[in-house]
Structure P
Amino acid sequence: MTFDFWETIFMDTPELDRRRDQLRCQGLHENLAKLGVEVSIEDLADGFRESTAWLASIWKKGEQVSTLEQIRYIVNHATKNRAILLTDPEALMRIEESYWSPSLTAPATLNAEAPEVFQRLRERSLKIGLICNTGRGPGHALRELMQREGVLDYFDATIFSDEVGYGKPDPRIFLTAAERLGLEPSDILHVGDNIENDVRGAQRAGMKTLLFEYEVPSGFREQPSLLALTRAADSNTTIKPDGRIKSLSEIPNFIH
């Protein structure tokens, strides 16, 4: 089996999403100031908002944008495209850390049903994989979050889009997971909440699919969020999963 990360295993809220962006703006502001770059938090926040649609349009195609590329886009927008060269390795490391560390300081919450489900799958000797589009938080930070929450050891393979260079719905990320699990795609059931990224992508790779029918909190649709934009394709009713669940606890019912 393979699982999606966001809104399947780890659940986010608009409040946490906003808090992470606030922390990123503060961190960028402080570290840029140390380099003598004067830019207001308000302009950085505007850069974040502008970057949301830009990132969503790229990720929709399964392509990736590195943490540093995201930072450069935001800073360029915030400084009105003034030529700012960020080249010092130590400074770049601090700036990058200020961008990804909110994934751990204001983290998404583990789905309370997940550990028991993973344990039941383990008891049935099933291999478990993770397939994650990383967003603003890189794979190494999300893997650390999984370790902190005590679920990382359940997984035989963890595939993060920023580490392999492509993301859902590109079938390559699903095929990479199958290869690392040592399984044929047709023998894998993928569980996720996004009908385009998870269902369509997995089906194109030859996997069976379960759609986790998670209702996105209304606050995500009331603000410029990556979750709301990536969910825009969910109205595509021509994509049919092999099954639908409203709770992870239903998963064992689909395993024969």
Structure Q
Amino acid sequence: MNKEERHQLIINKLRLLDKVDYESLSNELSVSSDTIRRDINELAEAGMIRKIKGGAQPRALIPVSYEERAHYGNAGKRIVAQKAAALIKDGQVVVFDGGTTPFLIAGNLPRNIQLTVITHSFPIASLILDYPNVELIFAGGRASKKSKITTGFDVLHKYNNIHADISILGIHSLHHEAGVTDPVYEEVAVKARISAMSDQLIVVPTAEKLHAVSNYTICRPEAIHTLVTDLQPDDPVLQPYQQLGIQLR
């Protein structure tokens, strides 16, 4: 087996497992641990996996600009949006994180729903303005043109004075041990505050974001009340999250 074939096998394994280790790969492929270590180093440097002590974990390969994300994985996002929108009820105060999946969730709300919506997302705020019975609170701050959100101290200050019924958190990566993580340092503080400012934290990833780890921690998995994905709730991939007591949709 040549190097390219080994690399593909490692990537394929990480699509099914939450981690691989040098020793098991060395035994399976009949090559030295040093060879496996070099393979993992090369894949990690290429951004395809995440190197950890003794092996590797998956890395979610999701584009980070809003325009790129708007054209990525839309079939799965639509399933998530329909499921998550059904969890939002009249009279609630709901915080919407930025991102394309929260935007689709907002777009799936009934036109006559009565809510208070709080957000720092320009697209969501613009959409919600057309809902006649929804009060909109926009958290202003420094504008990120790349992500179409506001960031910084002003947003945190606004969110520090609010307690909501539900937070809808758009995420980059979720792992049942590492929790919710993100590669964009500038957005982590606001996302972390959103994860802690409501009675129910609803996390809304599509399947490819599961069992993956990024650079910066937003919250531990125990903080999640409900996990909404494009999978069936009884899918084996979701079992580790169910064992943590997280509700699955």
Structure R
Amino acid sequence: MPINNESKLSELALLQEKFASNLEGRIADITSFSQRLGDVSNKNEHDILLASLQSSAHKLSGSAGSYGFPEVSRICKQIDIVIKEYDDDIQMMPKNRIDELKNLMVQLKKEGVTVAMNNQIVKAGALILVVDDDPDICALVQLTLQHEGYEVLTTQTGKEGLEAFRENSNTIKLALLDIALPGVSGVDVLAQFKEIEPSIPVIFMSAYIEDKSEASSFGAIDAITKPFNLEDLKRQVSNALSEK
């Protein structure tokens, strides 16, 4: 993603936050349609409820997928499938199918609670140190993680990274470290980080290390391969901080 798309990235982050904030309300609306299905005895009212449920689930599936909530999208797609498989102009949906929908609603509500809780996590104060000699990479990572709510400190040499870590070792919770740094390698920088703070988690950002096992052999907890996907970056950072 080009660095000059900062405004688009910012807008997306705000839309994701707004979507997560409103998700439980939208799920409650969908659930209400499902709950009423088992109580109606009129076929016309039954079909109206079913159509409303299908329409709401279909819309939520699309928006959840667009804003990066795949599990919500998956459950809504399954609701849509169950309703599409019901095709009866005379009989109302049988109880086993309604029970299947209700089970999906339980899953959807649970996922909605999870999203809401994650959205409320206070990430400010989780200072992340980024060390990479490419200023564009530094800017992109900083922008991405700041929009996730983290505080980010960037440096472009191993020496600067070490100085920054010494000065902020009490507040830095995670380091993202390039391996091919000028002057001193990322592996050596990691070793010196560990001398200062043995418990600091480090994720390598490199085109040369491709998996977690290789990264762990150098003392890192994970690796993200360049060029990397921003969603992968956010996921690995979140996982690293939740395990700390």
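Quick note: the coordinates plus some simple rules give every number you see, no bench work behind them. This structure is a prediction, so every number in the text was calculated from the model and none was measured. Cβ atoms are built from the backbone, for glycine too; each structure is taken alone.
Using distance in nm of label points 7 Å out along Cα→Cβ at positions 77 and 133 as the calculated read-out, with 2.8 as its value, let me know the right label among P, Q, R.
For distance in nm of label points 7 Å out along Cα→Cβ at positions 77 and 133, the value 2.8 is produced by structure Q.
Among P, Q, R, considering only distance in nm of label points 7 Å out along Cα→Cβ at positions 29 and 213, which has the greatest calculated value?
R
Using distance in nm of label points 7 Å out along Cα→Cβ at positions 37 and 93 for the comparison, can you identify which of P, Q, R gives the largest number?
Q
Could you tell me which structure in P, Q, R was used to calculate helix-only ellipticity at 222 nm (-39500 (n - 2.57) for each DSSP H run of 4 or more, over all residues; to 500) as -10500?
Q
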